[in-house]
1. Of structures 1, 2, 3, which gives 29 when relative contact order in percent (Cα under 8 Å, 6 or more apart) is computed from the coordinates?
2. Out of 1, 2, 3, which one gives -25500 for helix-only ellipticity at 222 nm (-39500 (n - 2.57) for each DSSP H run of 4 or more, over all residues; to 500) as computed from the coordinates?
3. Assuming 125 is volume of the Cα convex hull per residue in Å³ as calculated from a single structure, say which of 1, 2, 3 it is.
4. semi-axes √(5λ) of the Cα gyration tensor in Å, for residues 119-238 alone computed as 31, 21, 13: which structure among 1, 2, 3?
5. Which structure, out of 1, 2, 3, was P(r) over Cα pairs in 10 Å bins from 0, in percent, for residues 47-198 alone calculated from, if the result is 11, 31, 24, 16, 11, 6, 1?
6. Could you tell me which structure in 1, 2, 3 was used to calculate mean count of other Cβ atoms within 10 Å over residues 39-46 as 17.2?
7. When distance in nm of label points 7 Å out along Cα→Cβ at positions 111 and 143 is computed for each of 1, 2, 3, which one produces 1.9?
Structure 1
Amino acid sequence: MLTGEKTDMHLHTWYSDGRMSPEEVVRYAKEKGLNKISITDHDGVFGIPEALEAGRKYGIELIPGIELSAAASGKGVHILGYFIDHENRELLEACQRARINREERNKKLLDALRKKGFGLETKDMVFREGQDYLGKPQIARAMVNKGYIKCEKDAFVPGGIFEEKEIRKIKKEKITDDAAISVISGAGGKAVLAHPAKIRHIGERESSEFGENLEKLLKKMKDKGLFGLECIYPEHSEKEIRMFLEIADKLDLVPTKGSDFHGNNT
């Protein structure tokens, strides 16, 4: 079961933009009564060995996973990969390319933010020894620490700095959805489209237009090897969950459940 009450298939650690170590995440999941989880850090797998060891320690099933940023039919999507071989060479190469693309994006993004009066340096976004991942959540966290915004979410809401037109134009290069699905499949994994309600420019959320366009997108992705759809997600409304479960059933996609936990009291 990938949608059971004691299952969470979408968790992040400090190896990407989470705040907890893999062991802390596993221990917290155990304390919450979960018995099956997946660590799905962004574009990286470095936390999986520690998570697997912690899973054995705390008696919880740990499914090796990843979350890849991709482009599908011109739309930005996130694709989860489950049951992956985290030592697969092609997968590691894809992670390295994603890291380089993110670093190039970050340099442009920080330059643009400085021009807007945000005095941010890379050191402001390092929150632990050995941190080698820097994304927008860390930048937002640094902005909170410097007093520019009250909370991290303020940077992402409508009217927030990351939603300003000139800032939104600064994007990292992404792999295509078929490449992401191929990499995941090549590593022995199963590809699942994450939090579909977050996909932009396919219609207003909860609308029939959104559902129709999502279904068309999913059909194309299934032809490329997509395995499942993340239907149960904290930011999905009850209406959206029903819609996504119906689409998954219609297209014979496996429904999954995930919290997108980052360790920030969510």
Structure 2
Amino acid sequence: MIQGNMHTHTTFSDGKNTPEELVLTALEKGFFALGFSDHSYTSFDLSYCMKKEAYPAYKAEIGRLKEEYQDKIELYCGTELDFYSSRELKEGFDYFIAGVHYIEAGGVYYAVDHCAEATRQGIDEGCGGEENEYVRRYYENVADCAALRPLYMAHFDLLTKFGVINEDSKYYRKTALEALDVLLDAGIPIEINTGAMARKKKDVPYPAAFLMERIAERNGCVVIGSDCHDKTQLDYAFDDALALAKSTGVKNVLVFRGGKLVEAE
């Protein structure tokens, strides 16, 4: 059983609940740890990120909650650093996770996870109608996240969210596996992310089974997270995520405890 989550979003970015509401829900569920990872500031898209001026208040509020609930639960102040955010925005946190939410082409940032139409626009306008080029740009960004040394890589294959991308093509699988190998070579854990399941966009977690099999082959590590935007989904489908890990042969499931990643009990 996984009784912690390091991938949560609050009202400081695009979540529905305050940090304290999430703490209370975590306590109800018997969590031993909870990490806050609101979206880092992206100047080109303010629709769901944390505003730059909100950073001090965010850190102060998490600090207050740490003190108030210190005898009941481990709390951590983190951020989900977007690939196109300023690297300095990962400083001053207990941890950060890495996420790729856009591809860039011709100075335009095309959102990967807004909707199917936005994905098609990225392919058609940004990549000249070439799906393979879209895939290449996305996974090039994912691979480059290894150099950031995040706690883990979030929603590795997020570009598949709306079913637009052909995940069965040889090019797609080759490109995705190459990016995955870069992260595994660097010792970066991969998130089993149930967020798209919670939002009824997918029936299975990220990453896809063939990617999980590569993680197992390479003896890589995974961390389970719900990408929570609603307190009712704080541990959404964690049993399914564990089942996916087991069915694909992944043995190294980690949790964040005592300020570091350790083997889940």
Structure 3
Amino acid sequence: MATKTRTSRRDATPWFPTFESIQQNLGQWLLFILEEMGRIAIFAAVTIMRIFIHPPRIRHVVHQIHFIGFRSLFVVGLTGLFTGMVLGIQGYYTLVKVGSEGVLGLMVALSLTRELGPVLTGLMVTGRAGSSMAAELGIMRISEQIDALDTMDIDPIRFLVCPRVVASVFSFPLLTAICNVVGIFGGYVTGVWLLGINSGIFLGRMEMGVVMDDITGGLIKSLFFALIVSIICCYQGYMTHLREQGFGARGVSYSTTTAVVMASVMILISDYVLTSFLI
């Protein structure tokens, strides 16, 4: 008799989510998103105020510029080179169908300076340096080094976060410019050396079509991407102790993964928003 009672109760429980449970889960998810956005906004405001009120030491900024900027040169240059070469191949076989292969140089230059240069630079630096920032700050948090700085009356945000943000603002535009130049060279190699387009036409059309607004627009995007990547990655590592996944290595790995994914998605979203204003 007891067996029948247990079976009837189990059968009475619905196997699919109810409308009330879906509504509750959606509400909790939205509240979590709003809470996280508020924390990031407060963290960013505090960091920017500290930069202007108590600027970080120059040697700390230079050290972070070396790590974020100089050590990212290879991956950014390699990405720009092959992106330009791919644009040269794809653009040529698209433009030749309408007899406009002479504007290949203009197409490669505009694609890189306005969109692909800053976006690809932001994504590459996020994967290389942004993940390292999140992991380093996360390990410092779980090993209580940040708490030790508080105990010694040293501002952790000014000491740890501000140099990384300032270094990113300096490094991202320079890396973007290098990516643009190397990418245009890659398009030149493909279009002129491999596909036989006249060198004068390739460079002449590019010189006539690319204006200063195209270059400055891409550099302005890179400044916003620098703030987005540095603040999100530093925030995720700095707040590792608040993660539900744990206070140890699992929490650091989750913070690092979240930082890279969130920064990459925000780069793409902000690129659309900035393009709408700058175009």
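1. On the way: 1: 23; 2: 18; 3: 29.
Of the options listed, only 3 reproduces it.
2. Details: 1: -12000; 2: -9500; 3: -25500.
Value -25500 for helix-only ellipticity at 222 nm (-39500 (n - 2.57) for each DSSP H run of 4 or more, over all residues; to 500) corresponds to 3 out of 1, 2, 3.
3. Working: 1: 125; 2: 112; 3: 211.
Clearly, the read-out refers to 1.
4. Details: 1: 31, 21, 13; 2: 22, 19, 13; 3: 42, 14, 8.
The structure behind it is 1.
5. Values: 1: 10, 32, 34, 21, 3, 0; 2: 10, 35, 34, 15, 5, 0; 3: 11, 31, 24, 16, 11, 6, 1.
Answer by label: 3.
6. On the way: 1: 24.4; 2: 17.2; 3: 14.5.
Among 1, 2, 3, the structure yielding 17.2 for mean count of other Cβ atoms within 10 Å over residues 39-46 is 2.
7. Numbers: 1: 1.9; 2: 2.8; 3: 4.5.
Attributed to the structure labelled 1.
Read-outs: derived from the displayed coordinates by stated rules, not from any lab. Quick caveat, the model's predicted, so the values are computed rather than measured. Cβ atoms are built from the backbone, for glycine too; each structure is taken alone.
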